[in-house]
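Just below sit the structures, each encoded as structure tokens.
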Structure 1
Amino acid sequence: MSKVEERLNKIGVKIPDAPTPAANYLPFTKTGNLVFVSGQVPFVDGKLQITGTVGVDASVEDAQGQARICAINLLAQLKVACGGDLDRVKQVVKLGAFVASANDFHSQPTVVNAASDLMVEAFGDAGRHARFAVGSNALPLGCLVEIDGIFEIQ
């Protein structure tokens, strides 16, 4: 088990098997020493726990939990890309996040902080990254959050 996974296990995070793509795309692509992980939704055992929009159907706290699950699913894909060894990650380069938002909801960055925080918990300073967090009127399958990522590996 990698040191990264040991750190995550200590805070109660277990990396699941990587979810399979829901359509005609790859879960990740590698070019040089970069891994581009496709957008991950908050599937747990192949199912969404909460659907709708933040500010109408769900709270900020609900959405933060969903963002954290997206981050865990990003790590699951990244683990596959790294041949099972998350210690190969040199840097979390960038996260891109979409939050299904009510028209008057403006706290998307607060929601996505849950994913960013998990990256720092997993990788320390190498987990600090560039990011965008934007609102959307709807996301795939009615999920609250979708997040993709770019990672540098050894």
Structure 2
Amino acid sequence: MRIALAADHAGYLLKDELASWLAEQGHEVKDLGTNGPESVDYPQYGAKVAMEVALGNADRGIAICGSGIGISIAVNRNLECRCARVSDPLSAQLSREHNDANVLALGARLIGSDMAKACVDAFLSTDFAGGRHRRRVEQLSHEMQDSD
């Protein structure tokens, strides 16, 4: 699988660890930075992951910041992306199964390496269930309209 990874300064160590681990498993990893502790702006790195996924250059994306919240908001600005911020494997699984999430967001200050790997494994190994979930997911890729 082709996976794009990006992180801000709070998440770059976890990103580097996940990138190596994913490559060892045979995935094609595209590291979009950042690569050091110098302060950077997470919206830029969320946008990089989102663009790679939206353009089809990556099958899935992983975005990491301190909490996972800010970078997930940045990714979700792109209508082609459905980014889920998770901290446990069941949430990662359900984000794929029910929401067809194509980007996973992790909080490096809140999750350990082993749990992050378990979340990524669940995210990458779960297929979208389709069915009753498809209509809802399709709505996410369009500007929201008043439902009155």
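Nothing in this text is a laboratory measurement; each read-out follows from the coordinates by a stated rule. The structure displayed is predicted, hence computed values, not measured ones. Cβ atoms are built from the backbone, for glycine too; each structure is taken alone.
See the values below:
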{"quantity": "Answer label among 1, 2 for the case where distance in nm of label points 7 Å out along Cα→Cβ at positions 61 and 93, calculated from the coordinates, equals 2.6", "calculated": "2"}
{"quantity": "For 2.3 (distance in nm of label points 7 Å out along Cα→Cβ at positions 37 and 125, calculated) the corresponding structure among 1, 2", "calculated": "1"}
{"quantity": "For -13000 (helix-only ellipticity at 222 nm (-39500 (n - 2.57) for each DSSP H run of 4 or more, over all residues; to 500), calculated) the corresponding structure among 1, 2", "calculated": "2"}
{"quantity": "Test item: relative contact order in percent (Cα under 8 Å, 6 or more apart) calculated as 22, pick one of 1, 2", "calculated": "2"}
